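Structures follow.
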Structure 1
Amino acid sequence: MAKSYLVLEDGSVFEGEPFGHRASAAGEVVFSTGMSGYQESLTDPSFRGQILVMTYPLIGNYGIRDDHSKSEQVHTRGLVVREYCKEPSPMYGGRTLDEFMKQHKVPGISGVDTRDLVIRLRTKGTLKGAITEDKEGIERLIKELQSMPTPSESNLVDEVSSKQIENHNFGKELCVGLLDCGEKNKILKELSQRFNVTVFPYNTPADVIAGSKVKGIILSNGPGDPSHPAILKTTVKTVADLSVQMPVLGICLGSQIVAVAMGGKTYKMKFGHRGSNQPVKYEGRVFITAQNHGFVVDENSLEANGLIANQINVNDGTVEGLVHKDLPIFTTQYHPETSPGPWDTSFLLDNFTIAAKEGRE
């Protein structure tokens with residue numbers, strides 16, 4: 001039986017069996033605590049550059065269905081599971097996870113003690129790693145990983161953002177803009193129930209967006225560092241200019257970019273939040289939310305820029321949402337459009353609808 005290995009930069013090696021595309025892959029090893037939603041996670045652009053570890057022990061049991069994908073391709077560089085299901089339920093057509101990953105040329109490794117692996121990542125923090133079948137080259141690979149830059153040092157947003165302006169007419173009264181930093185298609189689907197939508201590449205200048213006459217701008221989710229130099233020169237500048245012209249909603253990476261645009265700071269978390277079960281306290285209630293992020297807003301940096309942290313993660317006290325004290329600007333660190341995940345906070349998109357109708361009044 002063929003063997004595969006997950007190698008970490010700290011020298012740890014986890015043995016398993018290969019599935020999916022038979023190739024080596026390197027990236028940042030992160031974990032998700034969702035019991036389901038593996039297809040949505042694999043196709044989420046926010047996972048660009050990462051090797052995903054699923055904490056739930058059986059993955060692939062309900063199969064693959066095309067309309068569950070959140071983008072046109074798999075963005076993870078690899079997948080690590082305790083066990084993948086070779087004979088999924090026929091409910092969604094019976095297509096296997098193995099077939100799906102082969103189609104998208106993404107390697108997987110099964111049979112890994114994911115409990116031990118996740119404990120290591122929680123203790124040491126996110127680590128660079130690689131999936132390989134080359135046992136003899138493991139020592140060399142460890143050294144390469146130690147000197148390899150983290151994926152977030154690249155402009156990952158440029159890899160996943162749309163390349164041209166797209167106009168979507170859904171027969172609605174108002175049109176809003178979606179600044180695409182790597183959006184999941186569910187965001188566009190949710191917006192289509194409320195607005196016509198113009199999708200802008202992440203590096204679109206503010207005057208182009210303002211000149212399109214949209215009534216508000218949404219910043220999507222996406223991968224990487226919100227303070228990357230390429231993002232500071234483009235997206236951050238655009239948001240800073242638009243913040244006094246129209247309502248702004250930031251989602252996930254979009255929330256962090258809004259904070260940076262308004263003078264705040266972000267930092268990289270030890271191991272991030274990924275999954276569909278993160279508790280967030282907002283207006284005296286706790287909501288269960290879907291999340292996928294490794295960076296977060298520094299609450300201490302918000303004192304002088306008009307932003308207020310109005311949502312907090314119950315588990316670790318990190319910022320989960322912002323509101324501006326004077327301007328129609330608000331953000332969520334999680335995904336109100338979900339998919340996968342609970343629908344608890346979908347009302348936040350309704351709040352943005354009201355703000356777009358009211359404009360700057």
Structure 2
Amino acid sequence: MNNISNRLKYNSKLVMTETSKYISSWLIITMIMVVLMIIIGGITRLTDSGLSMVEWRPLYGFLPPMNNIEWERIFTLYMNSPEYIIKNNGMGLSEFKSIFFWEYFHRLWGRLIGIVFIIPLIFFFILKRFPQFLFKRILIVLFLGGLQGIIGWWMVKSGLVNDPSVSQYRLATHLSNAFLILFLLMWTFLDLKEGSVKIKLDFNFFVLIILSITIIAGAFVAGMDAGLMYNEYPLMGEGFIPENYGEYNFLDPFENPASAQFHHRHLGLFTMLTIVFFGFKNFTATNDLRMRKIILLMGITVCFQFLLGIVTLINMVPIHLGALHQTGAVILFLIVTAGIHRKYLLKTS
């Protein structure tokens with residue numbers, strides 16, 4: 001085992017000398033910004049701010065309203081939207097500014113991510129600093145990042161027609177793409193830092209898949225405000241299964257709020273048990289210190305995240321707990337990704 005650890009350390013140093021450390025720093029900064037973007041998006045959803053900006057201006061939307069005339073123009077557009085007419089009729093300009101902030105900040109942060117990602121990308125490309133495998137992956141991230149902006153507006157548009165709520169399908173697509181971008185950035189960073197490994201469709205990767213499914217199921221809960229019902233645990237009303245479970249047939253998990261919450265809470269339990277089993281299985285099978293640290297952190301985080309989900313539910317999803325729960329999901333996702341990457345690296349060394 002000591003020989004394996006020494007080879008891993010050697011491979012890590014070798015990789016870092018063959019690629020620019022600036023690229024690793026760039027990936028870390030981008031990852032942090034994407035994590036914050038997901039958290040900001042969650043707060044935007046929790047504060048019902050997502051439909052406050054009813055126009056999409058990719059270029060001119062960088063700056064906020066700079067004078068009263070512009071504020072009045074934007075507010076007038078909002079007053080013609082379904083959300084104002086049905087939910088917020090009578091809202092004043094000062095109240096509108098408070099919900100406008102989070103949606104504006106969410107879009108602004110997305111633009112900043114684009115700048116931070118694209119400018120160094122051009123610089124590294126001109127200097128020919130990219131390994132071949134890295135450049136292809138970065139192009140995929142670039143494509144997904146541009147697509148994310150389009151998906152975001154596509155999502156917002158669903159709440160600007162008749163019903164003042166965004167489509168849960170589009171919300172889930174938006175969040176899924178964000179996590180895919182985060183995964184590619186994290187995996188690429190780990191490939192650079194520790195050594196390149198290939199993904200295998202085995203139990204190790206299944207752990208990440210079940211976690212991802214649980215997170216996406218959470219997006220459907222958020223999209224239908226399903227966390228505002230059945231605010232007890234483990235029962236849902238008078239039983240473990242909600243009374244109207246299955247009434248939408250095949251679409252029930254995606255269009256029935258009660259079913260969406262039922263699936264998310266039990267997927268969360270299954271995910272916790274799966275990750276704990278993964279940790280126990282691998283902790284006893286390795287002497288690699290870093291792997292053991294990742295496993296311990298993974299176990300603590302998943303248990304905390306599961307308990308936090310229950311506390312958030314029984315308190316009817318207050319903004320601070322809802323945001324913390326989504327933050328926990330992002331952190332757990334990154335830790336599990338690091339654990340799986342390390343597991344594959346140990347297997348190939």
Structure 3
Amino acid sequence: MIRVGVVGCGDWGPNHIRNFNQSGRARVVRCADQRPDRLKEMERLFPEIETTRDASALVRADDLDCVVVATPPVSHHDLVADALESGKDVLCEKPMCSSSRECIDLIERAERHSRILMVGHVFLFNSGIRALKERLRRGTIGAVRYLHATRTNLGPIRQDVGAAMDLASHDVSIFDYLLDSVPEYVSAVGEGWLNEGIEDDTFASLRYPGRILANVHTSWMDPQKVRRLTVVGDGGMAQWDDIDTAAPLSLYDKTVDRSFEYDSFGEFQLRTHEGDVLIPKIQLGEPLREQTRHFLDCVDRREAPLSDGKNGLEVVLILEAVQRSMRENGAPIPVEIPA
């Protein structure tokens with residue numbers, strides 16, 4: 001039985017505790033949070049778990065095998081570093097760190113101590129996204145031309161990081177996963193009306209190899225909760241909607257054909273084709289449960305996770321380019337991934 005400690009008992013921490021305890025392979029021994037009211041709630045929900053306000057002591061505790069860090073990003077580096085140095089495998093919530101420099105340091109520590117370091121890009125374990133990935137692998141919609149993601153809602157409003165770092169990290173990780181690559185450069189604009197220097201609304205455009213474009217709109221000042229991704233290929237189109245649990249993935253037989261029309265001018269003509277819409281049956285599950293299972297598998301087998309430290313670093317590097325582009329009024333910023 002793998003012994004786990006969870007740091008951070010806000011909205012997401014209790015879900016980690018529940019999933020690890022329900023896995024049948026792990027047991028959460030201890031959880032930490034600085035807020036006494038959250039610790040009282042954990043004691044009510046999970047009376048068998050020890051609670052503490054001392055996160056630093058938890059990540060170094062000798063009676064733990066793994067640590068889950070679900071705290072604000074600014075605290076990730078120090079907590080994860082202490083856990084790795086103490087011989088723990090770590091599952092860290094996204095984004096991995098507040099800076100790429102901190103990410104690189106954690107990757108080096110994990111390698112030096114032969115520890116598993118996984119980043120919680122939970123949408124990589126979403127059934128709809130995985131089904132879409134499989135359709136792209138099969139060539140169902142042909143060569144991808146562009147992707148467009150929308151992730152909006154009215155709140156929750158954060159004061160530690162902006163909408164891009166908080167929300168776009170999901171879609172950037174999805175883009176990279178679906179395309180098996182990282183963007184060459186990004187261009188973004190955003191604005192912070194509620195808290196100076198923290199953007200509430202962002203529009204980011206990314207150019208991937210092969211002339212593939214991707215765009216993501218993130219906002220916590222929108223009247224509608226939207227979690228949608230459209231993928232357009234040269235042989236069809238697809239749409240994933242995380243809110244639509246009945247039909248999360250739709251495949252469209254819609255294309256634009258370039259055909260030669262022999263007429264008085266002998267020109268090529270562009271014709272649209274609209275066929276059927278296919279809604280594949282997808283067995284929905286809880287993505288966090290699948291993520292937990294994958295992490296435990298990696299711990300048991302000593303294998304690199306799907307969303308390992310390198311993957312977490314790539315996402316942070318892309319988001320840093322987004323932040324820099326916003327500071328420079330949308331200027332294109334190259335994304336440089338270290339070898």
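With volume of the Cα convex hull per residue in Å³, for residues 23-206 alone derived from the coordinates and found to be 143, which of 1, 2, 3 does the value describe? It must be structure 1, since only it matches. In this comparison of 1, 2, 3, the computed figure 4.9 for distance in nm of label points 7 Å out along Cα→Cβ at positions 119 and 287 is attributed to 2. As an exercise: mean count of other Cβ atoms within 10 Å over residues 39-46, calculated from one structure in 1, 2, 3, equals 25.6. Which structure is it? Of the options listed, only 1 reproduces it. Across the set 1, 2, 3, relative contact order in percent (Cα under 8 Å, 6 or more apart) reaches its highest value in structure 2.
Name the one structure among 1, 2, 3 that helix-only ellipticity at 222 nm (-39500 (n - 2.57) for each DSSP H run of 4 or more, over all residues; to 500) of -6000 was derived from. Structure 1 accounts for this read-out. Ranked on distance in nm of label points 7 Å out along Cα→Cβ at positions 47 and 319, which label among 1, 2, 3 comes first with the largest value? When distance in nm of label points 7 Å out along Cα→Cβ at positions 47 and 319 is computed for each of 1, 2, 3, structure 3 gives the biggest number.
No value in this document is a laboratory result; all are computed from the given coordinates. Bear in mind the structure is a predicted one, so any value in this text is a computation, not a measurement. Cβ atoms are built from the backbone, for glycine too; each structure is taken alone.
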